[in-house]
Structure I
């Protein structure tokens with residue numbers, strides 16, 4: 001990023017691309033204050049002007065054989081792509097990503113030394129992953145390095161003592177028989193990432209130089225794997241028979257990465273897209289499917305609802321997650337926050353860090369919830385089948 005900023009001082013395309021990113025952030029903040037999501041973003045004059053100038057400069061580079069594959073051309077298109085992600089123009093994200101793929105191929109591919117030895121590789125991979133998360137598609141580029149296990153020395157510093165209740169963290173995933181070994185393997189990595197986050201916030205003296213860079217790369221690997229593991233080798237199409245519980249867990253984990261382990265504002269284009277993807281996955285997982293199954297299935301579903309509700313803070317979709325949470329609580333007979341927090345501790349929930357926000361979501365779900373006549377019939381049917389209760 002530092003080198004891309006330096007490039008903006010000498011190259012007009014890089015400069016206007018960087019300014020379009022800044023204007024996109026400004027437009028998102030303006031929409032957050034006004035609550036007017038769509039029109040403020042698409043009509044923001046500063047973003048529209050900087051974007052137009054950046055596209056103009058990029059077009060000039062493409063027409064010039066000596067500049068079309070220059071580092072400055074890559075900086076410009078990556079900035080354009082990032083600005084589109086921030087603002088939420090995903091048709092443009094797809095267009096810019098297609099252009100970036102062509103440029104990388106013409107340069108010799110993502111593993112070519114001219115790319116690997118430059119500052120561009122990290123920017124290309126990261127931007128591709130974030131675009132794939134926003135579009136909920138397979139990343140265009142493969143990772144160019146082999147995944148590294150977490151060194152035992154780091155594990156010893158970040159993992160809780162054997163007697164700590166934090167050891168329950170993530171056990172609800174591993175106990176769920178509907179989750180594939182591939183997903184559970186990624187979730188085990190996420191578990192250590194959560195432990196690192198806990199250590200960083202509660203015991204920062206245990207963190208050593210280099211730890212953050214290691215986990216930044218690990219974050220990138222995990223998100224790439226979550227996006228791509230459902231695609232067979234060489235296939236552009238995802239696994240057609242993904243269990244709804246697995247689909248919910250996969251999307252919720254991607255949302256968790258972007259909302260909890262790194263900062264992706266809920267009002268950004270990426271944040272809003274992730275909210276909609278999670279809402280779709282949860283909506284496709286019918287409550288009737290979960291009836292009669294072990295607690296972990298309803299617990300996992302509720303965890304995803306909490307992730308969605310917190311990630312949708314300030315968004316119109318937040319109410320959907322809150323109301324859904326109230327429905328599940330009614331079906332399961334859950335009445336107290338203590339019941340819920342105990343169950344959530346088996347997933348990615350840390351009471352000392354998350355209770356304030358998640359308790360407010362729970363309280364919101366428990367107050368003023370009114371069901372329709374058709375929903376009452378549905379709930380009566382579900383309750384009559386002997387749905388689990390949590391004590």
Structure II
């Protein structure tokens with residue numbers, strides 16, 4: 001069976017609907033009400049209705065890999081507050097060892113790549129744009145042996161010049177450029193509040209998660225290890241709903257609207273005063289993120305539409321070009337360039353691929369590990385990665 005050109009909704013209709021093409025898993029044919037309920041509730045963590053139009057494969061991967069149900073918190077709590085994830089500590093240790101051996105790197109550079117190298121040009125030119133004291137931007141060019149672009153695929157449109165200054169050729173291949181330009185970016189908005197852990201001394205049936213078919217589709221209470229304080233993700237709006245609430249950019253105004261919605265949802269429950277618990281510790285403890293408005297993201301993450309698996313594949317396997325010594329020296333590396341956009345796993349896979357390719361091109365791989373390098377294990381297939 002093939003679902004490469006199916007949306008999530010059309011594929012579910014083929015599998016579970018009244019006109020199903022195969023024996024229905026579980027033997028229960030879905031009614032239209034079932035499709036609506038699944039769109040609202042999903043598998044218990046939130047509805048999939050907002051992404052019914054996404055490619056079936058893009059959503060199916062998340063479910064098969066357990067990313068909607070088998071999760072872990074990497075952050076840790078210390079006396080100094082919430083700390084970076086352990087995997088970042090490990091990366092810093094490895095990077096420090098490389099630095100001690102002479103590697104020079106620069107992180108978090110806001111810049112535009114004006115030359116990607118390639119051919120006889122063994123360097124990359126980037127135009128950095130630091131801000132001066134008076135707020136004006138001052139362009140500063142620098143050369144590097146290699147550049148890794150770590151941002152969303154949509155933001156990469158603004159991180160790469162149309163053509164390289166040194167070769168007058170596109171910095172990335174036409175297939176990769178198509179992926180950067182055309183791959184769908186999900187719209188998402190989130191409102192967090194930092195609050196007392198009001199749920200910690202409540203009865204066992206006190207709701208930690210609220211799902212609804214209203215403008216507040218999901219609300220989650222989050223415990224990050226502090227004995228007294230936690231976070232509440234009061235809305236996690238997707239696609240059309242995110243686009244709707246983009247007009248509300250005052251976090252306190254949106255909080256007020258959502259508390260009214262919570263009050264309506266919970267008024268006939270065992271906890272009709274639930275909304276009264278939703279008070280931030282201070283006025284500054286309300287955080288609103290509209291990802292489509294973030295100038296370094298332009299959306300939450302990539303989520304392929306039907307037929308876009310090839311676009312994802314072209315970006316995911318771009319690291320393989322380093323086997324060609326005349327190739328561009330610019331790599332793209334983010335969760336948006338993987339088959340698992342939006343997840344830590346999606347960010348780690350391209351990072352692993354890129355690092356292995358860099359070692360093969362400019363250094364060496366430990367013979368014990370060489371047989372497990374992505375260049376050996378992975379072929380450029382949209383479905384066998």
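Quick note: the coordinates plus some simple rules give every number you see, no bench work behind them. Quick caveat: nothing in here was measured; it's all calculated off a predicted structure. Cβ atoms are built from the backbone, for glycine too; each structure is taken alone.
If distance in nm of label points 7 Å out along Cα→Cβ at positions 166 and 350 computes to 0.6, which of I, II did it come from?
I
Which of I, II yields 1.05 for Cα Rg over 2.2 N^0.38 Å, as computed?
I
Determine which structure produced the value -8500 for helix-only ellipticity at 222 nm (-39500 (n - 2.57) for each DSSP H run of 4 or more, over all residues; to 500), calculated from the coordinates; the candidates are I, II. List each step's numbers first, then the result.
Working: I: -21000; II: -8500.
Checking each candidate, the match is II.
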